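What follows is a set of structures to go through.
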Structure I
Amino acid sequence: MVIDSVVICGIHVSIDKFHENAQLSYSLARVHWDKALTTETATAIVNWGFGELDLAKFYGNSDLRHIVSWKVMEKIGMTRGGALRSHRRTREGRFDRVGLLRHPS
């Protein structure tokens, strides 16, 4: 997404046609948080995937400490499927991830 010639958001969808599912990931510049931009865009993508591509599931995951990110996924109808313990490594150490998924309603 671009506002005033500045990229503020990125959304990536990785589609697995054989298994009829897709992974959703996104990022948004912090100054644009709490404006529902990611929620609105992710909702449109998920609806497109279920409607046009006949997908059976969308999934995503987030750093368990990054509540804002997994709250977006919950707002678009995803439910938590469990925590992936010690799943990512950064300079600060290892961190848990929360996995979320959504099936067509």
Structure II
Amino acid sequence: MQEIPDGWNAFVYTLSGSAVFGGNEVKGPAHHTLLLASVNGPLKVKTLDQAVHFVLIAGEPTNEPVVQYGPFVMNTQQEIYEAMRDYQANTNGFERAKNWESEAVRNGY
């Protein structure tokens, strides 16, 4: 069991295997995300037929506005426009984005 403080947001991503999570025993198969609502205490996890590997991410809500457009997530529409301009101009952290490829792609995975 993992304690999640009252009022925090949390989610589980199951990497492999499957389990049931929480008091309602919601099934979390491999490669699925479960949003946890009002855990308020320990998160109960029960494996089904094999070992399960998962990540639990939790934190206090920021209560900030969220604006999303495509892959961009910011706080305001203006910040979305700025991020899109930066991406198109290859600036502000996107300098190597145009020719970037993952190591997995380079290795043929």
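Read the figures in this text as sums done on the coordinates, not as results from a lab. Bear in mind that the values here come from a model prediction, so they are computed numbers and not experimental data. Cβ atoms are built from the backbone, for glycine too; each structure is taken alone.
Looking at structures I, II, which one was FRET efficiency 1/(1 + (r/R0)^6) of positions 41 and 89 (r between Cβ atoms, R0 = 25 Å, to 0.05) calculated from, given that it came out as 0.30? Working through the options, I get structure I.
Comparing distance in nm of label points 7 Å out along Cα→Cβ at positions 9 and 65 across structures I, II, which is largest? Before the final figure, lay out each step's value.
Working: I: 2.6; II: 1.6.
Evaluating distance in nm of label points 7 Å out along Cα→Cβ at positions 9 and 65 on every structure, the highest lands on I.
Source structure of the calculated read-out (helix-only ellipticity at 222 nm (-39500 (n - 2.57) for each DSSP H run of 4 or more, over all residues; to 500), -7000) within I, II: I.
Can you spot which of I, II the value 34, 22, 9 was calculated from, given it is semi-axes √(5λ) of the Cα gyration tensor in Å? Only one of I, II returns 34, 22, 9 for semi-axes √(5λ) of the Cα gyration tensor in Å, namely II.
Given that semi-axes √(5λ) of the Cα gyration tensor in Å, for residues 25-72 alone, derived from a single structure, equals 22, 14, 7, which label among I, II identifies that structure? Present the calculation step by step, with values, prior to reporting the outcome.
Details: I: 22, 14, 7; II: 27, 16, 9.
The value was obtained from structure I.
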